[in-house]
Structure 1
Amino acid sequence: MTANSVHTGDSALNADRRAADLRRLGDGAEIDVLVIGGGVTGAGAALDAAARGLRTVLVERRDLAFGTSRWSSKLVHGGLRYLAGGRVGIAHESAVERGILIRTTAPHLVRPLPQLVPLIPGIGPTQTALVRAGFLAGDLLRRGAGTPAAILPRSRRIAAAEALRLAPTVRRDRLRGGLQAWDGQLVDDARLVVALARTAAAYGATVLTRTAAFDVTGKSAMVRDSLTGETIALRPRTVVNATGVWADQVDPSIELRPSRGTHLVFSAACFGGLSAALTVPVPGSTSRFVFAFPAAHGRVYLGLTDEDAPGPVPDEPKPTDHEIDFLLDTINPALREPLTRADIRGSYAGLRPLLQTTDDSTADISRKHAVLHSPTGVITIVGGKLTTYRRMAEDAIDAAIARGDLTAGPCRTRRLPLVGAVSGAERDRIDAAPELIERYGSEAAAIAVAARRDPSLAEPVAPGIDVIGAEFAFAVSHEGALDADDLLDRRTRIGLVAEDRAAAAPAAAAALAPIA
């Protein structure tokens, strides 16, 4: 299979394929690599292994992107923050991986986004100079990573009028213009995970959600189908633990120190047509900022916190009142009209799987990933961040190949586009609505055809929501959605706003009726 030969039919995940794959496992299918965890790193590892020709199985106890991978900032960072701490290697790696994502892996899901620091009275000359120096360093990172300025333009200082065009609700009083840089933005982090898993499936990987692994060693695992209760014994040649903040449940030899990152969800109207990542320095810090940035479905996300999150790991972390106040208090000095809690339409929080290394704050713990060898023989991958998932997966599979004494080809994912990948002039030739192309890339045409054939599928799933019935149908037939939560919370992000979720729930139930 060539890098460009991934087709929708090969990659389709659905209930029928899942049942057939489980039957094959029960019949004793041979497995080279078992990947546990269906987040961005696990899906990336499954793709890496399958693309090298290894017999690969991925199991996820819930759904694809159920955990931290769907709670990110949706920003593909170039690593600028790490330069402030002198971590040049991590910064360069982030910039390289950003370039691969935006140019090759998923150009339909990653787009350039201007980043604006408004020069309001609270940002004095010293801080202005520091930010400007940081942005210039970011330009060097971009050039060093080989990403051309035609994709991510150079940073520059802009006039007040242009700053207000990008962020119309910024306070005008004594506004001295702004500093602008460019970074990458994901249309949707959960959709990236689904695309990775489907591409892995196209290369022959078995991808199973609602399938929990237990009694795991480096050469064995039990898996339980949570839909039927059936248990299957597996004998893989090697096992990769990519369960993120739950990694210590598979590999008790490691100790994690999770950090919680919180975002608030607003209507785009609150920011008056925001078209950049409005970036405001955190008081007292030279390297931390909060961002407000445009998102899908007419929304704006505001983040990001970095709070220690000790104790049991919940399935769905929740923001604290302190974090909500912190985000509002940091962004409001930059706005003409302060935001209040009444403006918040939703919120979400994710836990970063950081290794316990020192007694420092979680903001100071290195984001460098680590490949760990458990005494049981399991290969565990932790740390890192969404932008560098591909490199994390490559390192984990390299370690798994060595541990299992496997014969495999070299990593191919640096030059391997995901299902749907399309860019430039090819995008303009797709006969589908722009929002469909943005979410599905080349597959948008098939969704548009389905909507034209069945007018009921062309209707929004609820009034005022820019998701049509054909998208729900496609999620069921091709993207492995098995219940309403999959549709509302991960294949789309409708569920981030409670009122929208309730309005779209009947359409989700109707889309699932054929597999009920």
Structure 2
Amino acid sequence: MESVAELVAQRWDDHRPGLWCEESVGSGVAVLSHHEIAAGAAARAALLADLLPSGAEPHLGVLLDNTPEFPLWLSAAALAGAAVAGINPTRRGPELARDILHTECRLLITEHGRLPLLAGLDLPGVRVLVTDTEEYEALLAPYAGARPDPSRARPADRLLLYFTSGSTGAPKAAICTQGRLAAAGRSLAAQFSVTPDDVHYICMPMFHGNAVIADWAPALAAGAGVALRRRFSASAFLSDIRRYRATYFTYVGRAIQYLLATEPSPDDRDHVLRLGFGTEAGVVDAAAFERRFGVRLVEGYGSSEGGAAVQWTPGTPAGAVGRAGPGLAVLDPESGQECPSAAFDSAGRLLNGDEAIGELVNRGPNPFEGYWRNPAAEAERRRDGLYWTGDLFYRDPDGYLYFAGRTDDRLRVDSENLAAAMIENILARYEGADAVAVYAVPDPVTGDQVMAAIAGDFEPAAFAAFLSAQPDLGTKMAPRFVRVVDRMPVTATNKIHRALLRREGVRCADTVWWRPPGEPGYRPLTREDAEGPLVVSTRGPSSVRRQGLEPRTR
């Protein structure tokens, strides 16, 4: 098995351009060769070896935007046999301190603009290095002649401690070893025919696994170049793609919708970009992206922890992520039995979602390497000798898998299990919707009611008529409440912030429309409505209860 350290060392004496990035001052572009990257990584690895206390876990935190220092320290950690914890800059106060201390980082790499986040935090035993200072340059200077030596690292060494988000509890730090990351890079480079002439555009945050595993690693494995954008910018995307002659990029969450929302131009196809790889774009937006920009989007799936992956292959139907490989099955999480195949109508719409949607489970060998210092979370993933992904899927009769959301996003309406992602796919057809999120609010009797947040032009009568015309919208799927937002709340990785939407419920600052029981249309939800009795029509008139509608965490 190969180590990432070996991949880094292979770039020594490769003087082709290897990394492009925005200059810190002005609008110019800084360029480093592959050789300069390897040399910079070797210098930082030598510095790291001298700074980490003896006997301490070889962990360092990186609290940076997508600057050259981020991939340099990833490469340095690989050479030193150390591990990087990507620190999320949207975390604050005790939560931020908790992430740094939980991963036992003795060194924190940051930049001047992030120092206010650390003000007042109690970080015992943590040394902070600020990259854009003369002191930092002075620290590195004695190591300028270092050469990359991969012999200090092994494939089994931890390299990444990357936080995975959830709807409840503190983020969990998933472990990724050098061997697993190198193998993932090799696999993706082969899957997408990445060559040394390619340029990978990294605009997703590098503290997140997507940018490192799906973008940086395959570029490193193939000897391709990397172009960095400090933070994702929809308006700068196309100019960056042209400037760097980028051929590949990754995305998560709402990024594709943001790009489609930019003003169209006659030269939208004037670029050499050939592929986008990511998750959660949706069939409609993927088709719109290819029509406008001439770029194919490949929706992939790999559980953040590495316990299951689905590979796209030619012939994969629209909307599917790929065929179920050996060991993968869609199981009912309650009975543990395999779910039946999906049934579709002539338009390709799912007809039996309630019984076909289940949790994706890996019943065979898997490379899940655990969570750092979190045995309870590990036990939740490893149950009965199987790896439970926490993701909902359904499978067609030919074995192709379709993503249906997170298990956290499942709703239970009148004893029927519904997947939020399935309802979102239907509501996305509504002409006025730029973005849709579906989530649960408490039912006054038991279970959930369906609430949707919609960004765009919402017209209540047209929306009600639209719902009535959807043949695959079950009677329990129609939203009871619709929150109209100017902009969908998102996380630092551009995923819709469903936990926040659930927490705020109907008592939010935005306009909320609701459909009273027995009425066909929507009207504004008033304070009196929210504080008065609400009837759940599917339960009949006897189920009148006073609805407090306090948000709850699912």
Structure 3
Amino acid sequence: MSGTHEVTNQVPPLSGHDPISGDAALAEACLRHADAAALESLTDLGRLAGSEQAQEWGRVANENPPRLRTHDRYGHRVDEVEFHPYWHELMRTAVGSGLAGAPWAASRAGDRHAHVRRAVGYFGWTQVEMGHACPVTMTYAAVPALRSTPELAARFEPGLTSLDYQFGLAEPGTKTGLIAGMGMTEKQGGSDVRTNTTRAVARPDGSYALTGHKWFTSAPMSDLFLVLAQLDEGVSCFAVPRVLPDGSRNVFRLQRLKDKLGDRSNASSEVEFEGTTGWLVGEPGRGVPAIIEMVNTTRLDCVLGSASTVRAALTQGIHHAGHRRAFGALLADQPLMQNVLADLAVESEAATALAIRLAAALDAGESAFLRLAGAAAKFWVCKRTPGVVAEAMEVLGGNGYVEESGLPRLYRQSPLNSIWEGSGNVIALDVLRAMGRSSDTLAAVTDEIELARGADPRFDDAVKRLHAELGDPGQLPFRARRLAGLLALCLQGSLLLRNAPEPVADAFCASRLGGDWGAVLGTLPAGTAVGEIIERARVGAV
């Protein structure tokens, strides 16, 4: 019997690589902002992230979304969510590798590079599966918010900064590791949290009773949530545990899980509070500033997560092009494909450099820089991601449109970080708010940009345009997106000119700043050193 289905010209599986140490741009950023010890400490995590085993964890966790159980078999209300075992493997690895709250304890203990190390690990590990990054991020971000109320920090911080992942609802004081979530938005307001209708009433014991509805509460099986509710003084922030100190379940009624475009391995829920117990975080009526402490840190992870998604898509594209033949040659040797891959690589390196610089600002206590640069980066890097992933999908052609390639999962995930914690308009307007709050904030960012002044005339011209935009106060809200994007581009240009190889910086300045670029990726100018750029972006094997 003759064969009719001989398999040829197919790309081998992508595994056995190291998305941390094997990524030149990421590894160099780690060495630049931290040290070799920080990078070496992530060796095992990088090897695991590039393994076939970890990729299987991510695939299966995404294909088996969490399930809501409102009641047990006897009719008792339990409000629990069940996850696939591979979800727990992902979470256990992330928490155990110090990607959740651990950097805050390490930093307090004297580790000067704790947040950069964590950012580099988060960047590499989340390429395996992005959904579980949500509770990891919220746990990381809850710690600085709770520190505004020392008694709450003393109560919850040891668990939040632990390297132990301990799933299941129990009194937080009895657990060796805790996960945190947040509940801000409501159906009538979304990002406009000042319109929240959830009410809080003081009790004699110092706690508060919360009553209301939350439209998006992610990772509802977390141990602790920061929740916004109204007091007479205005919107206030509360710490709400799932289990109370006496061991009883807090009122936390899960109405349904959201059926989302992407992020499907992670549970996002609607929650009803009815006399739910919480403790005030910060001052009454100052809930928005209190939650902003959490939001500013989640914003860092929005940038990291989007840069990680871009990098994962680029890695798939380069791997495919290096093995697939078409029209008599490898795709990687076709000039137009080289243009596309190099353009994707430039976008990835710019996003990577900016994301790790933000983490370095957290280590250095550069709060003014982080406040503005974080908002601008969140707007630009997250907004760019869907288009970049779509272009990488086209590198694989029809194969990229098939679920087995992994690109559809990346594509569905790609808009999330731009929408989470305030969509593009909200973030662009927050850039204006950050600039207007203090002259030090703007100066911290422009001083960073100015460090590359004179290195490239196209960069210098872009900086002049930026200053012209900043110097024109007319219709600022109308121009907010334009200003936020230019600010982020100038920051990326400054970082690349000072730190990246000349071909990468030159391509970035020619295209993103000099305008020698089309409306789509893959339109770098003639003479661009595409071969060098692509080779630099190739991820090394373990």
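No lab work stands behind these numbers, since they all come straight from the coordinates. Quick caveat, the model's predicted, so the values are computed rather than measured. Cβ atoms are built from the backbone, for glycine too; each structure is taken alone.
Couple of notes before you dig in:
- Of the structures 1, 2, 3, the one that 47, 42, 37 was derived from, the read-out being Cα extents along the principal axes in Å, for residues 75-250 alone: 2
- Read-out helix-only ellipticity at 222 nm (-39500 (n - 2.57) for each DSSP H run of 4 or more, over all residues; to 500), computed value -7000, structure in 1, 2, 3: 2
- Comparison of 1, 2, 3 - label where distance in nm of label points 7 Å out along Cα→Cβ at positions 11 and 243 is highest: 3
- Winner on relative contact order in percent (Cα under 8 Å, 6 or more apart) once structures 1, 2, 3 are ranked, highest first: 1
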